[in-house]
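As structure tokens, here come the structures.
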Structure P
Amino acid sequence: MGDRVEEKKGVEGSYGGSYSAGLGEQQLKVPYISVGSPFGLEEAQAVIEAMQGETLTMGKFVTKFQEAFAEYIGVKHAVFVTNCTRAMEVAADCIGIEEGDEVIVPAITFVATALPALQRKAKVVFADLEYDTMNIDPNSVAEKITSRTKAIFPVHHCGLPVDMDAINALAKPKGIYVVEDCAHSTGATYKGRQTGSLGDVGAFSFHTIKNMTTLGEGGMFTTNNSEWAEAVRLHRFVGMKEYKDQERYWIPYHYDIVAPSRTMAASNSSMTEAQAAVGLVQLAKLDKMNARRREIAEYWNQEFAELEELGTPPTPEGRTHVYHLYNLYYRKPEKKNDLMILLLDKYGIQTMIHYIPVYWLTLFREMGYEKGSCPVAERIYAEKLDLPIYPQLTDAQVEYVAESVKAAVKELN
């Protein structure tokens, strides 16, 4: 440690907004960047190799990436799709969510977790969170289950696995499906098993800010259900099914179109060879990149332990955390904005807030959802901010963040 911390301008956001809003020409020493995993020559070479292949879409690299990912997660099937939202949408069709059903999701997550239920005219039911882990609280889930509950969509928030034994114990006896939202948790484990292998379906994100990426967008559907996997493969490219044992490649025709399943219509979520080729390289680097995230987080946990005003993310026994986000609690919520402003303006550290309680969003308020329904989640939102964490951080930056946060907290006392 001890290297010089360089200054950089703020960077563009990745949700259609900007992480540079309000910065002007301010220089940052630790920006909140939009690329969560480093690229090297390996990824560039993989893209070149894919570009020289016989096809640029849905070819051998897509097949290899799916096989490698399924093996890594420990499931029979992995299907590469356009994003995590699409993976959850096709999961909703596989399990047959429909109008009149209820789907339980955590009160704090990205809105995409709730969209599959809304799209199918099911009722979204928000469960409260565990304060320390920020994950869905099984006790709240138990209170929310009714005779109409069709599925639970637990989110492994920030990269920490949910207590899946407790969730499955609530779901399985009642025939409730469990769809894991693994957007934050690629590489995280629960009792020795990868997230995405613990429920009926897993949905992964390879968005630009995630722990691994496939050129900025991409997702994966994982399952041990062969019927569902085949339906998703058909859905992914307009229900196309190749004929077998043809007399000639054009006789009777070179493909047929079928309905993926009774509950799923055909669509198009085809993926490119370049994305899959990059995914193979990123997957091979994932454990190393996650180890760097853990190293950074563990250093900060130790550094912040002395300050009673701060709370750091726990890692319960039997779970590995991959720190897609590093959530820091500031137990003076009335001064949280002051802390973020001080870190930005004086120290050049760009913090963020992920995420707002979903039912506070206009979409849900207009449907009649009200504040106050999940008090723990609302307390978390009031206290939490996220420090910038990614493998590209230097030791000097990591140390600088720790010293700056401690100085800022003391200055605000």
Structure Q
Amino acid sequence: MNSHTWRWNPLLILLFGLSLLASITLNSFTPAAALVRPTAAQEIRGVWLTTNDTDILIDRPKLHGAIDELAELNFNTLYPVVWNGGYTFFDSGIAQREGIQHFVRRGIQGYDILAELSAEAHAKGMSVIPWFEFGFMAPATSELATIHSDWLTQKRNGNPIDMSREGGDMVWLNPFKPEVQRFITNLLLELISRYDVDGIQFDDHFILPVEFGYDSYTRTLYKAETGRDAPSDPHNPHWVKWRADKLTAFVKALNANLKARQRNLIFSVAPNPYNFAYKGQLQDWLAWVRQGWVDELIVQIYRNDLGVFRRYLYSPSMREAQRTIPTAAGILTGLRNSPVPISLIEAKANSARSAGMGMAFFFYESLWEDTLEPADTRQASFRNLFATPMQRGFRAEAS
């Protein structure tokens, strides 16, 4: 080929250009395995507001003071409880129609708690993601459990009681029954329709303990779909997967329903580490992440051993999630009568950040109340940790 042909042949010029463009483009791609580093719109700096914080939530001056304090310390996300003990913490017509009359809906000054909290937090630049804490779990003596006993599932021995759970005897709604799914879905649709919130969060109670699922409805469904009787061993791999897949199917439908109502809704999940969540709780949250149904992930790494905490940060499941969505470590800041030293909290928070993750703290009251150190000492630590403002940048929009 001579130089004259090379210089003027349009086809060759086009081919050369396409080859050059492809080379530049391919070399500019970040490898698929690269981790998503947090940006100003991604690093989660959250705190859960629990039923232990009710005295703050129901008193307007205390509520405003807490939000001002958190904003001044550059927290950016609040997770207020809206479902606990079989009751709602907002005025729910859906709950009332099901015979659930008891709920905390008003502050002592007569205000709507969730509406007040959302308005104040948004004014301070913080995101609000209500926390659907109890999921499918309820106290055995609650109105929900007694009125709708046919909604409950049970163990192989016929016992519906889960005595290992916090707060006394608990029961579990059957997440596979259509009436339970409708109730949960309608409750959440009501919440996001009535309140200006940025998302909804599900945690390690949006599950079914592996020992459960031996009620007649579930056993009959399993037999119809597989031709097998429910195994006597609750850990049987096929039985585990079938139940986990059923829960996953409901999460898919729930996500679609919520996003149809509010397309920018943050579907947040705060589970246990994956191996236990799947094998012990039938919660295949990694599958949910892979399907694109989860918008943020906060794994509850409530471990006192810093080395163990760090190992969970670098677990394959968390690293995989981190490639696609904002991911954070749930950090325990203390329980009543069991305070956590601020030095350990700092070490965990810094480890999470070094791993490219955000952090959420459980729970507000234990941040700097009833602690080993003075409140101003602990607040100074958070001020140093969150030295610069970092808003999430998420605001909900109706479709």
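Tell me which of P, Q gives 5.3 when you compute distance in nm of label points 7 Å out along Cα→Cβ at positions 158 and 310.
Matching structure: Q.
Out of P, Q, which one gives 13.8, 39 for Rg and Dmax of the Cα atoms in Å, for residues 70-213 alone as computed from the coordinates?
That value comes from structure P.
Taking helix-only ellipticity at 222 nm (-39500 (n - 2.57) for each DSSP H run of 4 or more, over all residues; to 500) from the coordinates of each of P, Q, which one would give -10500?
P
If distance in nm of label points 7 Å out along Cα→Cβ at positions 246 and 318 is calculated from each of P, Q, which structure is the one that comes out at 5.2?
Working through the options, I get structure P.
A value of 0.75 was computed for FRET efficiency 1/(1 + (r/R0)^6) of positions 126 and 302 (r between Cβ atoms, R0 = 41 Å, to 0.05); which of P, Q is the source structure?
Details: P: 0.75; Q: 0.95.
Only one of P, Q returns 0.75 for FRET efficiency 1/(1 + (r/R0)^6) of positions 126 and 302 (r between Cβ atoms, R0 = 41 Å, to 0.05), namely P.
Which of the displayed structures (P, Q) returns the greatest value of mean count of other Cβ atoms within 10 Å over residues 174-181 on calculation? Write out the running numbers ahead of the final one.
Numbers: P: 21.2; Q: 18.5.
With respect to mean count of other Cβ atoms within 10 Å over residues 174-181, the highest-scoring structure among P, Q is P.
Values in this text are rule-based calculations from the coordinates and carry no lab data. Just so it is clear, the structure is predicted and the values come from calculations on it, not from any experiment. Cβ atoms are built from the backbone, for glycine too; each structure is taken alone.
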